Structure formats: C-alpha cells, structure tokens
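Following this line, the structures themselves.
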Structure 1
Amino acid sequence: MARVALVTGANRGIGREVARQLAARGDTVLLTARTKDSAATAAAALSAEGLDVHPLVLDVTSDADVARAAAEVGDRFGRLDVLVNNAAIHYDTWQRAAEADLAVVHEAMDTNLYGPWRCVQAFLPLLRAGGHGRIVNVSSAAASLTEMGGGTPAYGTSKVALNALTRMLAAELRHDGILVNAVCPGWVATDMGGPGGRPVAEGASSVVWAATLPDGGPTGGFFQDGVAVAW
C-alpha cells in the first residue's frame, strides 16, 4: 500500500522537490500551498511526470485552515504516514538581534514554529492511525546553538524553537511508533536561500531520508544528509 505523505510549503523550492522525490518512490503526496492556484499549478507539473501528487490548500498560520485540511485528508485517506513541515519565511539576513523588528520575529514564529506545531496537533490522529508515522521538521544550520553567531534573528530563533519542539515530540510519540526528526537541508539554491547553494535535489534528499526511515530508526535527532549534526 502506498504511503500518504503531506508536504507543507511545497509549491516551490525544497518543498516541491521533496514532494517529487517522495512521489517518485511510490508515495501518494499531498502538495500544499497557501493558495489554490499555487498548489494546483505545482501539483499539475508533477502529475504530468506520472507522479501521484495532489494539491491541497493549507496556510499553516491559520487554525481553521489546518483543521479543514486535516479533516479533508481524513475523509479521503483515513490516515497520514508522513508529515513534512517545510513551510518557512523570513530568512532575515538584513537584521541583527539587538535592533530586530519584533513584528518580523512574530511573523517568523507563527509560520516556522507554530505552523508545524499546529500541523502536528491536527494531523496526529491520522499519523497514529497509520501506525508508522514520520514527522520531519525542516530546520537549518542557523538553528545550531553550537555554531551560532549573529544575524538572521527571526529565522534562527524560530528554527531553534522548532528543534526543541522536535525533541519533545519525539519523546512523547516514540511509543506510538512515530519518528520525529529535524533536518538541515544545507544551503540550497532556492528563492529563500539565494544563488550559490547546492542543488535543490540534494537538499531535498536529506529531508526524504528522514521521511523514509524504517521502523526502529532514529528519532529526536538533528540531521543533514543522514548524519547527525550539532544542536
């Protein structure tokens, strides 16, 4: 039976490539975006490659939207096997923490931390129903306290908090057979990452590795390319 996977923020960049790679492995993929047109256009392009990809409107900052999407997935499939929390905003290279615009920090937190948190809470019954759930929180080297310096305060602090959430969820959901990990895809050449990074396919494969872990695989870790990295 094909797994059912959902990827947030999947209309472009890493999210879209994660959706493509999961579908290429035989998964049924729900490609989500904030607008109907964005989700439909991206899903249609992947479907044209013969992949089982379906659009789903999902704004991770909206409680109502997340609840509606979870109900739709439940009605259609009765379970969810993989949740990839990829949607993120505000890689704020123009800011420093000492003078940061806290409104930007609030916005980053709402999407980058509370968004995944909302999704986990809403989709958890469906992940439990599948019996082999995988939650992947797309994080960043900017969240590594070991390596952290100044800059990108909104993005960095939101991803640090996401890593903490990853650890908590992994401990709480271990006995449900749900593996929860944070993944740094590396510096990838996307609209957010800018030019000069590694190919999108390489960054996405790091995420797909965590999404396809076998039962008994690691949980509560922070990885890049399948290798643990410093918190």
Structure 2
Amino acid sequence: QTRAVRDGDVFRVNGSKLYITGGCTSHWLTTAVRTGGPGAGGISLLLIDANAKGVTRNLLKKQGWWASDTAEIFFEDVQVPAENLIGPENGGFYGIMANFNGERLGMASGALSAARACVEDAVIWARQRKTFGKRLADHQVVRHKVAQMVQKIATSTAWLDQCAWRVAQGETPVADLCLLKVQATETLEFCAREASQILGGASYMRGSRIERIYREVRVNAIGGGSEEIMRDLAARQLGL
C-alpha cells in the first residue's frame, strides 16, 4: 500500500512498512512501492536512503533473533531520485519473488544447522547426566529421541543438497524450495523440542543454546513465507 508518485526527476513516497528485518541498522532500503494499479503488475522497487528526510524508523522488540533488528518504517513525502528505481517501473514483483527463492534456501540451511546444534547439545548432556543410577543415554526412550532427530535432519539435508545443486545448475525449483523450507523448519521445531526434553530444566536457562534456538523456532517457521503460504504456493506450482 506504500505509494510512490512520479514528480519530475523524483518519486514521492508515502506509506509504511512493518516487520522489516534490519530496518534500523541498514543505510539503504530496497522498498516495494505501488506505482501503478492494483495487483502484482503495479509494484516497483525503489532504493531509498534510510536517513532521507521523511523516513522514520522504530525498533520493535521481539521474542528471538535479537542479533538482527526488526523495525517499523514510515515514509512521509520522501523524495527519491528516479534513477533509484530498481528494474522497470511496475516490474518489481518479479524481483521480490526471485529474492524469496534464495531466502528460502538460506533459511532452510540455517534451520538445519540449528537442528544439528540441538542434537549435539542433547547428546553431550545425555552422556554426562545421570538419573536413577545411570546415564540419560542409557535410557532407551532418550536414545530413540536422538535417533529420530538424526533421521529427520538427514532426510531434510538430502533434500537441501538436491535443491542447492539444482539452483547451482540454473534451475528455479519453486515448489521444492517452498516445501524444503517447510520441511527444514518443522525439523528444527521437532529437534528443539526433543533436545529441550532431554536437557530438562537446563534447556530453559539463559546461556543454553537450546533455549536460544527454541526462541527462534517461530521466526524461522514464519519468515520468508509461513508454512501455510509455502504449501499453497507449492500446490499451485504443481498445477493444482
């Protein structure tokens, strides 16, 4: 809904953006603006100086991902040079979608890395923590939890490797990238939960990797496209 109106050699931008990653620390903002009619065909991309007159940024407090700021951004009659248009006017939607494909592959990779960290910490704890006279690792139920975590990570990683190879060959497997992102974040959520169960109270204390990872499960499941959107987009790509 943020609109940019051409005025000679500049665009005048008015509107707002919410939940913008890096919005407060960035010096430049790649901004989707409406320059045409309704729908995808009326969207353009503008490169906006984050410190330009009329730009206001507010830091938002959030559950996790504290190493990356999230912001609310307001544009009030911001003048942007017309040469800052990225790509053709009213052709910005393609750029947004192309960026999402790479973002989803990267998020899947990050989610599976975090899942592996969950397994590492759970195994270390299970080997050294003793209950009822023996190590946690000597309890069958705990060993099964670890085995399931490794199983899910291995299968998800195989799909990740396949998708990364296809992208490297110049393909754009949109449906696979969407479903891979869902698979990876569901694997992360499962591993974070099971690792937390193995560590018990220790996983709830600040300073524990599991505690931090658990806080960041939701943003991985939502960011880059929620599970529901990913499944629906994949289904449409498959011709449904």
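Bear in mind that the values in this text are calculations on the coordinates, not laboratory data. Just so it is clear, the structure is predicted and the values come from calculations on it, not from any experiment. Cβ atoms are built from the backbone, for glycine too; each structure is taken alone.
Given 2.5 as the derived value for distance in nm of label points 7 Å out along Cα→Cβ at positions 1 and 89, which of the supplied structures 1, 2 does it correspond to?
Traced to structure 2.
Given a value of -16500 for helix-only ellipticity at 222 nm (-39500 (n - 2.57) for each DSSP H run of 4 or more, over all residues; to 500), point me to the structure among 1, 2 it was derived from.
Computing helix-only ellipticity at 222 nm (-39500 (n - 2.57) for each DSSP H run of 4 or more, over all residues; to 500) on every structure in 1, 2 gives -16500 only for 2.
Work out which structure the value 16.9 belongs to, where mean count of other Cβ atoms within 10 Å over residues 33-40 was derived from one of 1, 2.
1
Work out distance in nm of label points 7 Å out along Cα→Cβ at positions 113 and 209 for each of structures 1, 2, then name the structure with the largest result.
Evaluating distance in nm of label points 7 Å out along Cα→Cβ at positions 113 and 209 on every structure, the highest lands on 1.
When log10 I(q)/I(0) by the Debye sum over Cα atoms at q = 0.25 Å⁻¹, for residues 41-104 alone is calculated, the result is -1.08; to which of the structures 1, 2 does this value belong?
2
Assuming 16.9 is Kirkwood radius over Cα pairs in Å, for residues 81-216 alone as calculated from a single structure, say which of 1, 2 it is.
It traces back to 2.
Out of 1, 2, which structure matches 15.6 when mean count of other Cβ atoms within 10 Å over residues 25-32 is calculated?
The value was obtained from structure 2.
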